Each structure stands twice: as C-alpha cells, then as structure tokens.
Structure P
Amino acid sequence: MKIIRNIFLAGLVVVLYSSSLMAQSNIISAADYMKLYKADKSLITIDASKAGDYKKSHIKNAVNIPNGDLNTNKDDGFLKSNEELATIFGAKGVSADKAIVVYDGGTQKSASRVYWVLKYLGATNVKILHKNMATFKKSRVPLTPMAPKAKKATFTVNIDNAVAADIAEIKSGKYKIIDARDANEFAGTTEKSKGHISGSINIGYKDVVDAKTHAFKTKTELESLLSKDGLNSGDAIIVSCQSGARAAVLYVIFTDILGYKNVKMYDGSYNDWVAKGNTVEK
C-alpha cells in the first residue's frame, strides 16, 4: 500500500507541475480557456478573424478586431498610430490591464499579430487560443453568430520597445534576422518582392505549424527545424516578413514555445525596409 501511495503522490506532483507550466504559458488549450471563461467574468476574448467569418460564428461574448483593421491599408501592412490603435481596442471594450485571449479562424497569423500588437502597446496578460472545432466541441466552448454589446473602455498605451525592432537594430549586426515569408518571396521572384534583407535566414511561417491542424508544432519539432540554421535560445533574434502578420507567428514560437529571451519583431518588415530606401539581396 505504501508503494502504491508513493506512486500516486509522485504522479500527482507531475500532474500539478504540468498544470502549472500550462497555466504559465501564453498559448492555451480550449480546456484552459474554458476555465478562464468560467472563472473570470472580466475576461476579454478577441476574435481576430475577418468580419464576415466572425458573423458566421464566434465564441460567445468575443469581440471582433480583425488584424487588417489595425493597418493603415490592406496592402502595406503598416500599423496605425498608437493613439488610433488604442481607440480601436477601447471601442471594443479592451483594456490593457485585463486578461485577454486572442484567437482567429485557425491559421495563427491574425491571432499572432493582434497578440504581438497588444503586447507592444503594453497589455500585461495576453494569451493565444488556437481555434480547432474538435477541441472546442470537446471542451464545450460556446459559439454564436450574435455579437455582444461591447462596453467601451480606456486602453492606456505603455509601449514595450523590448518586443519591437527598428532599422538601426536590423543594421547593427547584433541580431539574427529571420524571414517568415515563403521561399519565392525570400528569393525575390514574386511581383511584390525583389529579395530579402541581407544576411537573413528564411524560415517560412507555415513550417512552424502543423500542416493539417495549423496548431503550433511542438518544442521538439521546432528545435529540430531550427537546428539546421544553427539557432539556439541564446541568440538575439529579429523576425520579419512582408508586413508583419507572418513574422508574428515566428515571434510566438520563439518566445512562448522555445523560450528565447531576446526576440523582437520588425513590424512593417520588407515593406518598411524598402520604403525607407534600403537595398535587398536575392
């Protein structure tokens, strides 16, 4: 009986420890989300999908803030001013000091970008939920086509420059630059791309998510993927893409799965680099 009891206690410790790790992660499961949903009445849920998709079905009480609405226009991907962003979030009842969960239609792109923008603006408790209908159903995540009546809030901006890179840092040579675009864009053989920032490494954002489920790959899978480029957790990293959305996916995997401590995103990325007169290489 003593042996059985000790085995039980050891197993309990493992379970509690695993739960603790899960609770500390910024990437949460549907089951974790439902615990938050039931326990925290002030929880803010953001659906970052396009308005048309949101109208079809979304998590009950979730507000719709499409990633594209944060940009000056749909082509360049440049973010609106900090004041405009604060107004957008505040109008939907989002406050920087509340618990926030962001999700999208399942691709990870829009949710990751909105997640990064919130962190950049100073939100202190932001998590990402991957939309997977099988796990949503299993955990009884409530869905509805009805939009909630959002109570306006004041979103106080407190910029966190630790997550954002500028051109001077790109040029400093202190960072490894990771380009999240596809191989053709990186090579400069598409209409919108003439090449890439000199010295950058190409890791397409689709390579870090599961091809079938679109969930983020595991830490082991990601470490194997990155090993070919000699990357490790001690590296200082700047992620980029064409404008920012795909780079945000890499930002999430580096910071929230792999545990890299010095990671920034170059928002505006290739478009900003070229617009400011910098050269690219093929």
Structure Q
Amino acid sequence: MPGFDMTASAELTEELTAISIAAATAILECRQDGEFRVKADGSPVTRADEAAEAVIREGLARVSPDWPIVSEERAERERPIARTNYFLVDPLDGTREFIGGRDEYTVNIGLVCDRAPVVGVIAAPALGLIWRGVVGRGSERLEFSSGKVTVAQAIHTRARPDAELIVMVSRSHLDGPTQAYLNALPHTRRVACGSSVKFCRLAEGTADHYPRLGPTHDWDVAAGHAILAAAGGSVIDPDGTPLTYGTPEFLIPAFLAWGSPAPTERVLKVG
C-alpha cells in the first residue's frame, strides 16, 4: 500500500497490541471512579478516557514518532490535521457503557494511510479480548488477563446467510434514519451493543451487518473498519462508495458495515 511499508505491519501490530493492553489496564484501574464531565458536544468524558489517552500517546510517540496522532480527547482542545500516515485513536469508545457499568467499551487504535484504514487494534478491557487486523494480511482475536496474552487465533467473516440476518445495532446511538432502515430489512435479528465491539462481531463471523446512518467521527470507525476489511468484510458509504477519512471535521456522515461483500440488491437502498 502506498505510504506504508507492509513488511513492518506484523511488528507494528504487536506494538499496538501492547499499547492497547496498557491502555486497557489504565481504564480498569479507574472503574470505581464514577466522576465524569460533559464535553462541548454533549458527550461524557471520564478520568479513564484521559488515563488511556496518556498511555496511548506515550506508546505511539515511542513506536512511530513521525506519525501524527488524531484522537477524540485531543480534538476537543485543538483542531486535528490529517497527514499521509497518521493514527486515529479513541482511548475509550463507549464511555456511556463504561459509566453505566456495562462491559461493552473498547480501546481503538487505527492507522490511516492515504485516507484509508490499513491497520486496526481494538481491546475490550472488561471482556479481556483483543481484535486486530492488517488489510490484505488478515485478522486475529486474542484473550488477555493479568498481563498474559493467549496465542492469536485467525478470524474471518461468514458468508451472508440465506435465512436470518444478525444485525448489530447501537445501544446508545440508535438514530431515526437507522431505525427506519432496520425496519425495512427483512428476516433480521437485532443485537444491541455498545462501542466498536459491533465491528468485531462481524469480523469474527458471529454477526452479519452493522448500519449507522447518523454521523460519527473517524476515530470511532477506523480501527474496526481495518479489522473487518482484513477479515473479509466491508465498510462503505450507503451509496456504495468507499468511506472518506480525513475531512476537516473528521466526520463520517453514515456507513454500512457488512461481514461479507456488500450486497447489490435493494437491501442497500437508504431513504
């Protein structure tokens, strides 16, 4: 891939995995702290968000000091700028789930090259799970606990079933357009879930589809996009074109994630 040395992807992925585990540990150490503040955009932020952010920034600066870091927490204070290669980070995706005492929150670290995610690592601290992938090289799932990590197991998406379609839906951000789209999908079973875990369920072949027709930020999507694409799936704009990363607002207006190549029939029609 232009701008990224794929021969170094295995070493980089291991480094990102170690950084995600360190961030997950920092988050778990803050579980009993129930305090949070509300940011200008109305979303909550906790001490765990900030602790994980510090760990990730230190780790990425050590591993790849020349690549900028675009993160949710820093973007609140200064306008981020996209480069050819840069990291997209959400240190605690699913803060509402974390505050609510649920397990569906994650650490997201993605590498974007030429406006497309190429490497992704997602750690779920409370679940003790890590998903990671390199586009063109495949995806894996690992378990971690008390500093120990299991041997990585290859994962892959499943073929779209002829019968019931398992659809992941947001637990906290189910907007009107997405609800209308879901209502029009035949033969589905919805599974509510928080954070980027939804992408990972598609990547490991336990779900088939994840639609989001409301806006979200690049750092919410990039790591999961890379893992899902590496596992055989796709993440596209509702009109069927590739997603655009690195806009001035770092916003993705909508997307459809599929565990298999996106269908071309009317199930893709939105609106």
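With respect to distance in nm of label points 7 Å out along Cα→Cβ at positions 91 and 211, the largest value across structures P, Q is given by P.
So if we calculate distance in nm of label points 7 Å out along Cα→Cβ at positions 99 and 163 for every structure here (P, Q), which label has the highest result? Display every interim value, and only then the final one.
Working: P: 1.8; Q: 4.1.
For this comparison of distance in nm of label points 7 Å out along Cα→Cβ at positions 99 and 163, the top structure is Q.
State the single structure among P, Q that was used to calculate helix-only ellipticity at 222 nm (-39500 (n - 2.57) for each DSSP H run of 4 or more, over all residues; to 500), giving -10500. It was calculated from structure P. Each of P, Q could give distance in nm of label points 7 Å out along Cα→Cβ at positions 139 and 203, but the derived value 2.5 comes from P.
If volume of the Cα convex hull per residue in Å³, for residues 83-170 alone comes out at 123 when worked out from the coordinates, which of P, Q was used?
Going through each structure in turn, the value belongs to P.
Of the structures labelled P, Q, one was used to calculate Rg/Rh (Cα atoms, Kirkwood Rh), giving 0.94. Name it. The value was obtained from structure Q.
For which of P, Q does mean count of other Cβ atoms within 10 Å over residues 131-138, calculated from the coordinates, equal 14.9? Working through the options, I get structure P.
Read-outs: derived from the displayed coordinates by stated rules, not from any lab. Quick caveat, the model's predicted, so the values are computed rather than measured. Cβ atoms are built from the backbone, for glycine too; each structure is taken alone.
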